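Bear in mind these aren't lab numbers, they're just calculated from the coordinates by the rules spelled out. Bear in mind the structure is a predicted one, so any value in this text is a computation, not a measurement. Cβ atoms are built from the backbone, for glycine too; each structure is taken alone.
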Structure I
Amino acid sequence: MSNVNPRRWWALLVLATAQFMVIMDTSIIGVALPEMQKDLGFTQGELQWVFNAYVIVFGGLLLLGGRLSDLVGARKIFVTGWAVMIAGSVLAAAAQTAWVEIAGRAVQGVGGALIAPSAMTLLMMLFMHDPKELGKAMALYGAAAPAGGTAGVFLGGVFTEWAAWQWVFIIYIPIGLATLAATKLLPEVGSRRGSVDVLGAAAVTAGLALAVFAVVRAPEVGWGSTGTILQLAGAAALLVLFFVIQKSVREPLMPLSVWRVPRLGSANLAMTLLGAAWIPMWYFLNLYLQQVLGYGAFASGAALLPMTVLLMIFMTAITSRLMMKVGAKPLIGGGLLVLAAGLVWLAAVEPTGSFLVDVLPASLVAALGMSLAYIPAMIAAMSGAPQEQAGLASGIVNTTYNVGSALGLAALTAVAMSQGADQLGNLPKLTEGFSAAFVGAAIVAAVGGVITLLVMKGDKAVATEAAAAPQGEKVAA
């Protein structure tokens, strides 16, 4: 125990705060979107790029961030990531045009892609001496992600209502500087020799971006148009090229052998569909509250605060205990089905609806589903990985969640626009469009739940085995 860091729990606070802020960056802009739309000239369909510019770059570069963390040293990459995040925040806050705003969000995504995997590596270094402490630290760190996503909605409302939408980006500057000052609590992680698969990173990021762009543009130019078909074909070709590169290079971003890890494939599919259902839900729920019910930015954010409270209570105090008793599979599958039920309830929103009847109960059901599925899916994806692949498994599961979020939002925005969500001021048509998006998200979540229950291998003892396994030992399938 002589190598145990006596300040490890304070260091965990730094890392959990970083995770909270990185994921909050995907949601804090939600409530501010209508004001940004007015000031910067976004159309209703283009508005999603304020979100997707971050998520595509973040998700596409996560594996590269993990590789750089291994080669250069996790602490150095963590520091670099925060410096980039601060720079992107300055650019986004100062933007006077839509495209500068999107560029600032993309730079923030680069910073997030460096912060997230390096933070996970540092966490493993701090707590690998004791599997039970590692499990507790992972639960707290994991809870910071969805909590940050939902808390961002509330804080975005506070800033937009009482200051200006620019403050949803300005807030990252002092917090980033404070985090950089606190990095002295983090352990030094040595670098090692190796190469960086730049071509693979470029292929996967470009492929994802092109796929989302094609889906976003399809309602306007037509799904059967030559442009849409060529863009989707190009995206598919780039993603195939990525896998070819991974198979051929000596040190790939994602060694294909990692997919032999038990439950990695099914858990990542669940995370993809979870992101594809959850993120569109809060995106369109924000628009419904403001553009249909007429809520101001602060009221809209406050309306979703109960979701944050429920998420934190379940993730930190209940979900981990349930997983010890029943395993990951029923929680992931059941959680996705509960999320689907909440989304079906939300689909019944009315142009003359109310928060207490149309939003609060349905949003709490959806949040319950999210809180049951998220951490078990993450642990299931990582529990079978040997120590030397734990960081890679973590990077993959974070990537799939963010890719699912981007593609889900793009697809369901197309559905919503086709059903009238682009008709600002026409409350019945707006509501019809938002309702269609909720129905689509419910279908995604339900499919994810059914597939998980049918495909994922039983794992009732995964959490118990992970806590009891000797350091570095691979948990049995």
Structure II
Amino acid sequence: MKNIFIKTASLCLLLTTLSSCTDYVNDINVDPDNITDSNASNMFQGILLANQFFQTSGNTRDVMIWLNQANGEDRQYQALNNWNASTASSFDDSWNNAYVNCITQAKITELKAGNEANPRLKGAAQVIEAHCMGTVISLWGDAPYSEVDITGNNLTPKYDAQAAVYTSVQKLLDDAIVNLTKTTGKGIPSDKDIYYSGDQGKWLQLAYSLKARFYLHVKDYPKAKTNALLGINNADGDFKTVFGNSYGQSFNPFYSFLVYDRDSYMSGDSYAARLLDPSAALYRGNAKTDESARYAFTYNTEYFSPYGLNIYGGDYGGTNGKFGSDSPMPMVTYGEMLLIIAEVDARTSFAAGLPSYNNYRGMLNTGYSIGIDNSGYDGEGFSYAAYNILDFTSGGIENPAALTNQDALLREIFQERYIYFMGNYESLNDFGRSNNLAVIQLKPGYAGTPQRLLYPQVEINSNPNTPNPIPTIVTKTPVHN
């Protein structure tokens, strides 16, 4: 009996101990600081930042080098001067950032905002999804979209035709506009909206601006102009990145790379620098155009010789240059809308295009896009006086190549876009859709011309629907053929 009691007591003690231990280690793998779910408002700022870093990712530096706006100086960046030397794995991060961190999370935010009866927040999230997805197809051509699955159950979505996705993005923006005009619900949270502080009207203008951009991509010029007129209509509405002065967290990615990460890899030695440099033979200035301030804002001679990229700013000192630590990068702007209108009008006739382009130059003449505060740069001179018909006649200051005045005007508009969109993926899209109407001098000796990004290695390895054969960088996207 004694042995039975001892055995029974021991068993009870063991069970009690096991039970206590089980309680002690219960949920040991659950991180109390790891948020398992969130509402639409708290997710909103995350998709803003994901889109921002996709739009300014490392591949924008590749595009600058390919289009001779910068130069690769060391190691793999020296090899990047030849666009054909790019490898598929170098596009993994941008693809993942776009699809995983932005598009998928935007779709989840939209679903939550719908469930929370907050149509304006849903509309703003739709605008971000459209911006990101429209950029993806402009860079890669055909891409997954209709089968993108927020549940994670479909890891091999089909590739949709580029033109079809542009149509879907336009429909998404139409839906966003409807949602942004509604008055029910809490609206866009001002404390989460790092760009517009919850201003519904500015989000509406951004939606129309993106419609204008994407109609321009597919050469639907009338709709591009119609929407540009409804888009961003002053500098205060510009959709620009927001950066800070913390390495690894909030730096402008250009600055982080150029100063902290790979300070010897990339310079400003380029065709674009010589277009802006008043002392260079290629200088685009003339009796009516002084590019001194824009040149100083974008390039300098301190960081590299003969040209470095201007990295002055909050972390480095000096007046903020274009690539400073906290310098905002334009993503969608009033200047872009005026350039779209000018291009569409110039394609109609020289008589229609000239006043529209002069309207844009008039804004430049206030210092717009030159310096962080749109008032010039560091005391440097600038001038963008109105052009007249004689300037574009054969032998005029804007037509040394004996073009028709209409062709000379279009060349000038695309050359301006080449300078204006430096550091933005739009410069690559312009090059492809216009067949280099700006007459950019690319680096010599390399086969073909850059047209697109490569499908990333992570996609090639995991998705059997990836196009095969895989297009090369010099293969035009379908809408540009």
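Below, the figures for the structure above:
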read-out	value
Ranking I, II by mean count of other Cβ atoms within 10 Å over residues 174-181, the structure that comes out highest	II
Answer label among I, II for the case where relative contact order in percent (Cα under 8 Å, 6 or more apart), calculated from the coordinates, equals 17	II
Source structure (of I, II) for volume of the Cα convex hull per residue in Å³, computed value 187	II
helix-only ellipticity at 222 nm (-39500 (n - 2.57) for each DSSP H run of 4 or more, over all residues; to 500) from the coordinates reads -14000; which among I, II	II
Distance in nm of label points 7 Å out along Cα→Cβ at positions 310 and 342 derived as 0.5 - corresponding label from I, II	I
Winner on mean count of other Cβ atoms within 10 Å over residues 278-285 once structures I, II are ranked, highest first	I
